Structure P
Amino acid sequence: MELKSVCVFCGSRNGSRPEYLEGAKALGAELARRGLTLVYGGTCVGLMGAMADATLAGGGKVVGVLPHALRDREIAHPSLTELHLVDSMHTRKAMMAERADAFIAMPGGVGTFEELFEMTTWAQLGLHHKPIGLLNVAGFYEPLLAFMQRAAEEGFIPHARRQPFACEASPSALLDALPRAGQPLAPETKALRPEES
């Protein structure tokens, strides 16, 4: 599949390692180099702001989606190609998903994890077939991959879906791998009884 835009979920803080900030800048620069539009949460802080700045500096397009409440805290990025102000976090995620052809999660906190898993759940339910990737800077997502494997071993995730992500340490390798990661899996043939859901 051809990608034109990528939604990136990442931290509103820089994190404790310099590699995280470097990774955000590198991803932004690579998106711009490839002519891919960045879709993200619209703020100017943390990894989010650094990634947007790098994309813009490389001549790329950046679409931000930000709830009004966060704009009022003066963290809206002032120089985006487009900034959409919305009424809620739910509307924010829906618009970001609609505007993107693929999703990437960088290191981040609870908000990043929640966004990643919502898109993963939607994919599992067949609500979208867009690829999802992890930018595994400094091995940040190794524990998550191990946890997904554990959940599959314990019977909570179908074995074929135990790693529904493309996962690479460098932006260029991840963007190369993403188009192959969005292939829909065959639907489950066994209907779950209520006690199994």
Structure Q
Amino acid sequence: MSPINTAPVQTPLEARAHATFDALMRALSYPGRPQTLKLEDGRTAFAAIAEALLDLEVTAFSTEQSLEADLRATGAKLVSLERAEYVFMPHLTEAQLPLLQRVNRGSTLTPDDAATLVIGASFAEESLEPAQRLRLRGPGIQDSLEVRIGGLPLEFWRVREAVIAFPIGWDVFFVSGNQILGLPRTTIVEVL
């Protein structure tokens, strides 16, 4: 008699979201090391990330209306920037930097209330955009790691430093095409 296979079978949607979620967790576990998302034709990394992280029980905000349909499709409630658990900023501009001061960074009693940011950037080696050289240190990094991240206002790094006071602060996923790079609040960033 052969054993009965009782393992649940994932739907294609569940398998896709699971693969994206795994890549996101690897990106936060190994800060500064790009992870590749498997995107289907025409699907953006922002839509894939929303599908993996959002559901009926979370709140989200986007600086771009074009992304709101993807966020709504997850069942997440779209709310103001200050109340959002997930903040999507596909193109962070100099004028939007003050918005980062309003993003929920949690508190010492409830650091898990902090928002997670998903920000468009460039960090691929072949990118033509000027990139800021950074040295990263902290959990998940042996000694230190140098990376280049472009497509952001240079002031972003000063704003991040002012907002982060572990355990409070936000975690960030940078998105470049089908690549993601995680930067948890525990990572110390030195601008070179």
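Values in this text are rule-based calculations from the coordinates and carry no lab data. A quick note: this is a predicted structure, and the numbers were derived from the prediction, not measured. Cβ atoms are built from the backbone, for glycine too; each structure is taken alone.
When helix-only ellipticity at 222 nm (-39500 (n - 2.57) for each DSSP H run of 4 or more, over all residues; to 500) is computed for each of P, Q, the one that comes out at -12000 is P. Among candidates P, Q, the computation of relative contact order in percent (Cα under 8 Å, 6 or more apart) that gave 21 used structure P.
If you line up P, Q by mean count of other Cβ atoms within 10 Å over residues 101-108, the top spot, with the largest value, goes to P. Given that Cα extents along the principal axes in Å, derived from a single structure, equals 50, 34, 34, which label among P, Q identifies that structure? So the calculation was done on P. Source structure of the calculated read-out (distance in nm of label points 7 Å out along Cα→Cβ at positions 21 and 173, 2.4) within P, Q: P.
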